[in-house]
Structure 1
Amino acid sequence: MPTAQELERGNYFIYNGEPVRVLRKEVIVVGTHSHSKLKFYIQGLNEKGEKTVTFHHTDKVETAEIVRKRGQVISKLQNKIQLMDMVNYETLDANAPAELFNDLNEGDNVTFINLNGNIQIIEKR
């Protein structure tokens, strides 16, 4: 696992069980003995605003490899969506947020991510 110091802008890592993206990082000084820490401005995948989190330079973080792809909705089940990858025509089962799930129909083009084998739709195109 990499340390917090190795994270750069645009990297994804797991924070509180959710993947977040680093928007920017700053070095801050804390305390009377001038100990420095890293302050990260982060944003979740389905969130609009930004949050801040502070780490020591040597804290271990779990990085996430996220691949964005385009797909087409094939069918919509009760709680899953079946979609086709537009590159290799593979059929996949995906999840979607509740507000987006109701808006999707068969034949819609979407953007989805593959996060460690978990496929999630993030937007309708």
Structure 2
Amino acid sequence: MDNASGKFGEDLAAKHLSEKGYEIVERNYHSRYGEIDIIARDKNYLVFVEVKTRREDFVVSPLESVTVGKQKKLYKTALLYLQSHPTPLQPRFDVIGILVKKDSLTVKAVEHIENAFSGG
């Protein structure tokens, strides 16, 4: 997907999280290891969210496209964030997959997987 559709997906994911009661803390947080699309919080968690937007005809689903390598970059970036932004909240990693129709940015599905990665 291109940058415009990626931003579209991130905007939609932020709206989805806000509607579920999350507070968006930061978007597009960069470190030398990579980027975290959305950092949000709720009552118990500081949530690091990876957003993947894919067309419905894409071979790999949005959620399957978050590789182990990408997960490691997210962990390292989150650790740097936590070092400079201490919090009593428990960190958690979520993935939001946005599936759009192949001919447009019409949303076909939004899937939010909480605590998407096991281990570290």
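All of the numbers you see were taken from the coordinates with simple rules; none came from a lab. Owing to the predicted nature of the structure, the values given are computational and were not obtained by experimental measurement. Cβ atoms are built from the backbone, for glycine too; each structure is taken alone.
Some points to look at:
- Per relative contact order in percent (Cα under 8 Å, 6 or more apart), the highest-valued of structures 1, 2: 2
- For volume of the Cα convex hull per residue in Å³ computed as 98, the structure of 1, 2 it came from: 2
- Structure with the greatest value (metric distance in nm of label points 7 Å out along Cα→Cβ at positions 77 and 93, set 1, 2): 2
- When volume of the Cα convex hull per residue in Å³, for residues 5-68 alone is computed across structures 1, 2, the figure 105 traces back to 2.
- Taking distance in nm of label points 7 Å out along Cα→Cβ at positions 21 and 61 as the criterion, the top structure among 1, 2 is 2, with the largest value.
- Read-out helix-only ellipticity at 222 nm (-39500 (n - 2.57) for each DSSP H run of 4 or more, over all residues; to 500), computed value -1000, structure in 1, 2: 1
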